[in-house]
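Peer 1: The data blocks that follow each hold one structure.
Nothing in this text is a laboratory measurement; each read-out follows from the coordinates by a stated rule. None of the values given here were measured: they were computed from a predicted structure. Cβ atoms are built from the backbone, for glycine too; each structure is taken alone.
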Structure P
C-alpha cells in the first residue's frame, strides 16, 4: 500500500482542500497521514476524519520586523527535526502540501529524504510559506490561470482547487428550515469565515432595513459575532454540516475572497459580491483573487475601504440583477473543481 503525507495549516483554507482529497486517496489505496501543528485548526478538522495525525512545532516568518521572527526560528528548527523523525518512520511515497508555515519543515525534510513533493497554491500569487517550499517541490499545482507566470515553468500544473464533494449534497428546503425563513424571497448568504469580519458584520446589519425588503439573509458571522436574529435574518457563528444546505438555499453571496470559498462558489455557480481583506490586514492576495473572479464575470468586487451600507446595498442589487450572466460565465469555466486533476497528479507522481 502506498503512503501519502498531507500537510498544511494555520487557516481552514489550508486544510479543506486536503479534506476534499481524502475520498479519492482512500479509493486509490493510499495509507494517509497528516502533519500539522499541535493546536491549530488543522488538528481539529483532520482528527474528525480519522486520519493519523502527527503534530510538530511551527514558527512564522513575517514580512516585517518583529522580535518573534527570531524566537520563531527555534520553533522552525524544532519542527524540522520533528518532521524528520515522523517522515523517517512513515516512509511516505509522496508528500502533498497545502501551505501554511507548518508545511515548510515537512517539505524541506521530504526533499532531503528524496520523497516527491507536490505543493498546491490556492491564491493567485504564492504566499511566503510556499515561496520557501517551491525550490524543493517536484510539481506545483495552482488554482488561478494567472499564477502560471509566478512559478517555474517546468513545475507548474494548472489544476484548479479541490472542492469538497459534500457541498454538492445540499437541500434547499433543509437550508430554509435551518434559517427559519417563512417566505420565498431570494436569499443572500453572507460568509465571513471562521474568524468573522467585524466590518462586514457591522455594515450588513446597518443595511438590514433596506435589504430585508427584498431578500432573506443567512449570515455566517464568526465566533462571538451573533446579535439578535429577526424575521428574514438568521445568523450562525460557524457552520460545518449545515453549509451544503445553506449554499443550496442561497441565490447570491457576500464573501471575503479566500481561494477556498471562491472555488466553492464557482463550483456551485453562485454569483457573489466579494469584499477582500484590505492590504493592511493581508499581503493583498484576496484583492488579486477577487479581481480575477470579477474579470472572468463570476462576481462583483467591492473594496473594503469603499464599503458602506449605501455601496453594499447598491452592489448587492447589481449582483442579483446580473446573476444569470454570472451563472452562465461560471458554468462555461473549464476549471470549476480541481479535485480530479489534483488527485490524478498525486497518483502520477507517486509511481
Structure Q
C-alpha cells in the first residue's frame, strides 16, 4: 500500500527548527529573495520610482535607502505587513503554523504558540486570509468540473431534555410523539428543525450556503486542481447558476448531485448528475466527490478548529479551505514560499489595514 503524501519526507522538506536557525538578517535575506528574486537587488516600493538595483543598506535600521529617490524601505514596505509591530520571526513562524495545519489553526492556539495576544493572532490570520481572497483563481480553464452547495454557520442548539438518557428507539419514539403532538405543520417543522425555540430561530438566520466549483486534475486519480468558492443566502437556482456561469466557460462537462438548482445547466454545459439518495457514484462514474471533499474539510474546520462561522467572515474561511484543498499535494516549503510570494507582492492590505482603528468589513461578502 502506498504511503500517504503527508507521511513522506518529500512533504517534510522544512520544519520550524530550520526557521529557528536563521538569524534576523537571514530572515530578511530569505524574504527579500522571495519578494525580489534576489538578495543583492531590491525594488523601491515608491510607485513614482520603482528603481530596481542594489540600494544602500542601513544596517542599524534593517532597511534600504533608495539610490534614486532617497526613500527608506524594508522588505515588508508596501505589503500587508507594512509597519508591522511583531518581529519578522514571529510573522514567519505564524505563516508556517498556518501552512502546516490541515484544517487551519485557531487564534487561541496560534497566540499560545507564538507568545502573543489572541487579538494579535487574529490580526495575523486575518491578513493571511485576505491575501488568499485577493489572489484566488478567477476562472476554470478546461477539464471536468464538479459543483455543489453546502450549508454552514448558525449551528443549531439541541433542546433540553430531548430524550436524553434514552436508548435510540426510545429517543426516536419520544421525538416522533413530540412532533406529532404539534398543532400545525409549521410548528411541527419548527420543533423538528429548530429544537430550542427562539434561540435556534435566531441562529438559523446566520446560516449561509457555500457554493463551490472544482476543476478536476488532468491526470486521473489526482483529485481536483483548482477550487472557486462563493457564499449565497441559499442553494437556489438563481444563485448557483449565476455563480457557475460566471466562472465556468460554456461547453464544459459539469457533474452535480440531483438538486433542482442545477437543472438549467444543460442549456450551456454537458451536465451529468448523480442521485445521492441512491448512490455516491453511478455506473458511468459520475460523482461530485471532490466538492464533497471540500465541504468535509470546511466542516471539520468549523466544528474542530474555529467552532463557529459568522456570516461576516465566512467567505474568508471558505477561501482558506479552498487554498488548503488546492495545495494538499504540495510540500511544506512550497506552500510557505507560495504564501510568502503572494503576501510580499500583493500590495498593502485593504480590510485589515487599520483594523483596530475601525477599518474593517462592514457587510458580509455574498455572490462574489
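Peer 1: Here distance in nm of label points 7 Å out along Cα→Cβ at positions 29 and 325 has been calculated and equals 4.1, so which of P, Q was it run on? Don't skip to the end; give the middle numbers.
Peer 2: Working: P: 5.1; Q: 4.1.
Working through the options, I get structure Q.
Peer 1: Tell me which of P, Q gives 3.6 when you compute distance in nm of label points 7 Å out along Cα→Cβ at positions 125 and 317.
Peer 2: Only one of P, Q returns 3.6 for distance in nm of label points 7 Å out along Cα→Cβ at positions 125 and 317, namely P.
Peer 1: Sticking with this one: For relative contact order in percent (Cα under 8 Å, 6 or more apart), the calculated result is 15, so let me know which of P, Q that is.
Peer 2: Among P, Q, the structure yielding 15 for relative contact order in percent (Cα under 8 Å, 6 or more apart) is P.
Peer 1: Another question, if that's okay. When log10 I(q)/I(0) by the Debye sum over Cα atoms at q = 0.07 Å⁻¹ is calculated, the result is -0.41; to which of the structures P, Q does this value belong?
Peer 2: Q
Peer 1: Figure out for me which of the structures P, Q the number 24.0 belongs to, where mean count of other Cβ atoms within 10 Å over residues 253-260 was derived from the coordinates.
Peer 2: Going label by label, the one that fits is P.
Peer 1: Here is a follow-up. Assuming 1.9 is distance in nm of label points 7 Å out along Cα→Cβ at positions 45 and 101 as calculated from a single structure, say which of P, Q it is.
Peer 2: P
Peer 1: Starting from the value 1.9: which structure in P, Q was distance in nm of label points 7 Å out along Cα→Cβ at positions 149 and 285 calculated from?
Peer 2: The correct label is P.
Peer 1: Of the structures labelled P, Q, which one yields 4.8 when distance in nm of label points 7 Å out along Cα→Cβ at positions 93 and 229 is computed from its coordinates?
Peer 2: The correct label is P.
Peer 1: On distance in nm of label points 7 Å out along Cα→Cβ at positions 157 and 213, which of the structures labelled P, Q is highest?
Peer 2: P
Peer 1: Out of P, Q, choose the structure whose coordinates give FRET efficiency 1/(1 + (r/R0)^6) of positions 85 and 141 (r between Cβ atoms, R0 = 25 Å, to 0.05) equal to 0.05 when calculated.
Peer 2: Details: P: 0.35; Q: 0.05.
Among P, Q, the structure yielding 0.05 for FRET efficiency 1/(1 + (r/R0)^6) of positions 85 and 141 (r between Cβ atoms, R0 = 25 Å, to 0.05) is Q.
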